[in-house]
Structure 1
Amino acid sequence: MPGSGKSTIGKEVAARLGARFEDSDKVIEERQGRSVAAIFAAEGEQAFRDLESEVLLGLIDAGACVIATGGGAVLRQTNRDLLRQRTRCVYLRASPRFLWRRLRRDRRRPLLQVADPEARLREMSAERDPLYQESATHIVDVENRPFEHIVQDIVQVLAGHPSR
């Protein structure tokens, strides 16, 4: 979900594993020369999702790395299949209320630029949670946990030594 810490946590996990880090939204922005919000505004969500699927496949094909996907990548079955079958996918789980506290001042996220963004987060969570669970090989709760503990849990899981 947006605000779960995918990029921040992903960078640190990659550093600890000595791996490359890629943020699929940043790759899209670099290739397109414009922000995700600008792509949404000019071409719509479906065009963005097409780019997202293309970039995700390319990043996975490029070899081992830590990838922070956009929160909506799971909306397409092909992406869920890719994540489940070809990666060790970690779902960073948090409640909509927790995410809202993190995102309430963020104006960069196109799907939250609505009259009631907190309600939109609840709707997104209800729609996406089952899809994240379907895609994930590991689920890590991030709510009210120290950053260090979250990173350590993920590193241990990915290194083949689950902490629990």
Structure 2
Amino acid sequence: MESLGDAIGEAFATIFGDPAVGLVLRLIAGYVVILWIASALWVFVDTRRRTTSLIAAYGMAAMVILSTPLLFPAALLVHLVLRPSELASERQLHDLRHTAIALDAEPRCEGCDGRIEEDWLVCPHCRRQLAHRCGSCGGTVGLDWSVCGWCAADLDGTGGGSWQRRA
């Protein structure tokens, strides 16, 4: 049994004693270390792009560095699971679009671009006439309407309903 162990030990000594094998092993070790450090840098940059927290970016990069060159693939998997799915810039752009749509949805006066309500007759900012009331039902109707949308009365003066301009 000892002779088998001695033979295996001598075989390993012969293989690892060869300068070419030693060089290849050093190159492989160097490649793994470079890959390890590059992975930590990638994790840092990826986390910075996906969150605004600098602490999270340093923490995730430290996790990869502290995981040693042998376990860094596991740390990369943890990063891929924990990282936010969308970029911080995409979230900011989504918020800006949402805000712009909300601002655009508010009715505005054509004269002064001031905020108005749908049922106002006159703009309180520039006093521009926005609408008028139906003479039949008193509902707010647009200046360009020919029929009241509330009571179906004619607003152009030709039919049964009449309209009046009130300020």
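The numbers here are math on the coordinates, done by the rules we state, and not lab data. Everything quoted here is computed from the prediction, not taken from an experiment. Cβ atoms are built from the backbone, for glycine too; each structure is taken alone.
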Practice task
Supply the structure label, taken from 1, 2, corresponding to log10 I(q)/I(0) by the Debye sum over Cα atoms at q = 0.09, 0.11, 0.19, 0.21 Å⁻¹ with the calculated value -0.28, -0.43, -1.39, -1.67.
Solution key: 1
Handout entry: Among 1, 2, which structure scores highest (criterion: Kirkwood radius over Cα pairs in Å, for residues 100-147 alone)
Key = 1
Fill in the blank from the handout: Comparing relative contact order in percent (Cα under 8 Å, 6 or more apart) across structures 1, 2, the largest value goes to 1
Exercise for the section: Output the label of whichever structure in 1, 2 has the greatest value of mean count of other Cβ atoms within 10 Å over residues 52-59. Expected result: 1
Problem - Origin of the derived value 0.05 (FRET efficiency 1/(1 + (r/R0)^6) of positions 12 and 60 (r between Cβ atoms, R0 = 25 Å, to 0.05); candidates 1, 2) - result: 2
Completion exercise
Note: mean count of other Cβ atoms within 10 Å over residues 44-51 at 17.5, derived from one of structures 1, 2, originates from structure 2
